[in-house]
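S.K.: As structure tokens, here come the structures.
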Structure 1
Amino acid sequence: MESTTKFSIYPLLILYVLIFGSCYKEPWTADYETIDGYVIGKETCSLDESQDHWLVDFSLTPNTPQVGDTLQLNGVTFTNVLKVKGLDEQLKFIGMKVSFDYRTITPSRVTTTGCTVSSTTTYALKELFILHQSELR
């Protein structure tokens with residue numbers, strides 16, 4: 001008597017290749033960095049305040065890399081300050097703890113130009129370009 005069921009090894013072989021072939025890949029790494037800090041002030045340059053830079057000190061958490069500059073503001077010296085543009089309205093408060101995902105920090109200090117207000121306050125600091133932002137709790 002002949003058996004009418006045929007067993008094929010190909011589906012099992014394909015399953016084996018899919019399962020074990022995916023085990024030897026490099027772990028996923030993000031193409032951005034995350035850094036935490038707190039808002040310490042803002043520049044005043046534009047009639048449209050949404051175009052102004054905000055100053056953030058990134059010495060909030062231990063082992064944060066030194067990416068910013070030293071700045072004395074209202075008699076207080078901050079040691080890891082960058083300026084950011086496009087800060088969310090909910091984060092625009094002095095002392096607010098913030099977290100940013102970013103890819104780029106300018107290698108040298110940037111001075112804001114093209115101001116449209118008569119009484120300007122600008123700082124020559126490196127600039128961080130925000131990808132994502134959130135309040136740090």
Structure 2
Amino acid sequence: MNLTNRDMLVYGAIGFGVWLSGALEFYYGGPYLFQSGPLVTAASAAFIAIAVCLIFRSTMRWRGTAHREGVTVAVLMGLPGLFGEAVRQLFFTRLTGLLPQTQPAFAATLFLGNAVLLTYAVWYARRNAS
């Protein structure tokens with residue numbers, strides 16, 4: 001089964017929703033996550049990476065999408081947030097409420113989450129392909 005246009009829109013919308021909820025969470029909770037020391041930031045990054053993989057897997061199961069489509073789904077889910085993140089990084093302090101010196105750790109956390117998601121999607125698609 002190949003992804004339909006509707007499937008692609010659904011996955012993109014879910015990805016945007018995940019990014020938007022994270023953006024709001026970071027705006028209000030960001031000082032605790034990114035200005036409380038490197039251990040808290042590292043724990044936050046790990047949690048975010050695990051959470052996006054769980055959302056990906058749950059959404060794949062919910063939609064009944066073939067495992068071989070996993071990489072495509074991960075890209076569809078990640079792209080809206082990457083575009084949104086480009087804008088947020090340009091206006092970092094205003095859009096996050098964080099200190100400018102936290103921008104590298106913030107960006108690294110988001111890169112890690114996306115990298116782990118894509119790596120997991122490749123593993124998921126290859127492991128479960130039939």
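S.K.: If Rg and Dmax of the Cα atoms in Å is calculated from each of 1, 2, which structure is the one that comes out at 15.4, 48? Walk me through the numbers on the way to the answer.
M.R.: Numbers: 1: 25.5, 101; 2: 15.4, 48.
Source structure for this number: 2.
S.K.: When distance in nm of label points 7 Å out along Cα→Cβ at positions 8 and 112 is computed for each of 1, 2, which one produces 6.7?
M.R.: Computing distance in nm of label points 7 Å out along Cα→Cβ at positions 8 and 112 on every structure in 1, 2 gives 6.7 only for 1.
S.K.: Further question on the same structure: State the single structure among 1, 2 that was used to calculate mean count of other Cβ atoms within 10 Å over residues 32-39, giving 17.4.
M.R.: 1
S.K.: Sticking with this structure for a sec: Here helix-only ellipticity at 222 nm (-39500 (n - 2.57) for each DSSP H run of 4 or more, over all residues; to 500) has been calculated and equals -29000, so which of 1, 2 was it run on?
M.R.: 2
S.K.: Taking 26 as the value of relative contact order in percent (Cα under 8 Å, 6 or more apart) derived from one of the structures shown (1, 2), identify that structure.
M.R.: Answer by label: 1.
Just so you know, all these numbers are worked out from the coordinates, no wet-lab data involved. Since this is a predicted model, take the numbers as computed values, not measurements. Cβ atoms are built from the backbone, for glycine too; each structure is taken alone.
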